[in-house]
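Just so it is clear, none of the values below were taken in a lab; they were calculated from the coordinates. Worth saying up front: this structure is predicted, and the values here are computed from it rather than measured. Cβ atoms are built from the backbone, for glycine too; each structure is taken alone.
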Structure P
Amino acid sequence: MTHFITYILFSKTLNTYYVGHTGEVVSERLRKHNTHHKGFTGKVNDWKLVYTEIFQTKKEAYLREREIKAKKSRVYIETLIYRRNRASPYT
């Protein structure tokens with residue numbers, strides 16, 4: 001079954017977050033972000049995956065991406081990351 005993912009990347013060099021969505025394997029999408037290309041993430045190659053949410057449809061993943069971006073809030077993004085990491089038994 002195909003899943004779609006809304007994800008957040010962080011670049012230490014740019015000290016910024018990037019929010020996106022994909023139907024690809026996340027590691028492959030991250031590899032593409034870390035290659036030199038014309039898009040925003042092509043400026044640097046130190047993007048790290050810091051957050052994911054899984055959805056059943058592309059539309060749901062896209063809407064969640066838009067919801068996160070609409071907040072225009074670094075604090076909101078960092079709160080999402082903190083809560084996810086705090087709830088994880090692996091941290």
Structure Q
Amino acid sequence: MTTGGLMDVGIRELRDGLSRHLAEVRGGRTITVTDHGKPIARIVPVTERTTLERLIAEGKVTPAERRKRPAPVPIKTDGPVSDLIDEQRR
């Protein structure tokens with residue numbers, strides 16, 4: 001289904017006509033990928049800013065200065081966590 005610059009495409013149709021659909025995106029059209037009629041993803045031209053990119057450009061959002069730290073390695077224990085907490089408080 002096509003609406004102006006928007007186009008809905010099922011997964012199978014997208015897969016079978018990927019080159020053709022990507023040519024549409026190259027031409028400025030946005031494609032909404034559907035699974036059993038329900039929207040699941042959008043393919044947009046690279047020239048369109050994402051919401052985050054737009055908010056950064058408008059000065060409404062400041063990007064993080066550093067990346068998020070990875071989660072610490074889990075502690076292995078034989079007993080309940082409450083025993084570890086009690087031990088730390090001593």
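Which structure, out of P, Q, was percent of Cα pairs over 16 Å apart calculated from, if the result is 56? Among P, Q, the structure yielding 56 for percent of Cα pairs over 16 Å apart is P. The greatest value of FRET efficiency 1/(1 + (r/R0)^6) of positions 41 and 65 (r between Cβ atoms, R0 = 35 Å, to 0.05) among structures P, Q is that of P. Please compute FRET efficiency 1/(1 + (r/R0)^6) of positions 49 and 73 (r between Cβ atoms, R0 = 30 Å, to 0.05) for structures P, Q and give me the label with the greatest value. With respect to FRET efficiency 1/(1 + (r/R0)^6) of positions 49 and 73 (r between Cβ atoms, R0 = 30 Å, to 0.05), the highest-scoring structure among P, Q is P. A value of -12500 for helix-only ellipticity at 222 nm (-39500 (n - 2.57) for each DSSP H run of 4 or more, over all residues; to 500), calculated from one of P, Q, originates in structure P.
Match the computed value 18 of relative contact order in percent (Cα under 8 Å, 6 or more apart) to one of the structures P, Q, and report its label. Comparing all candidates, it corresponds to Q.
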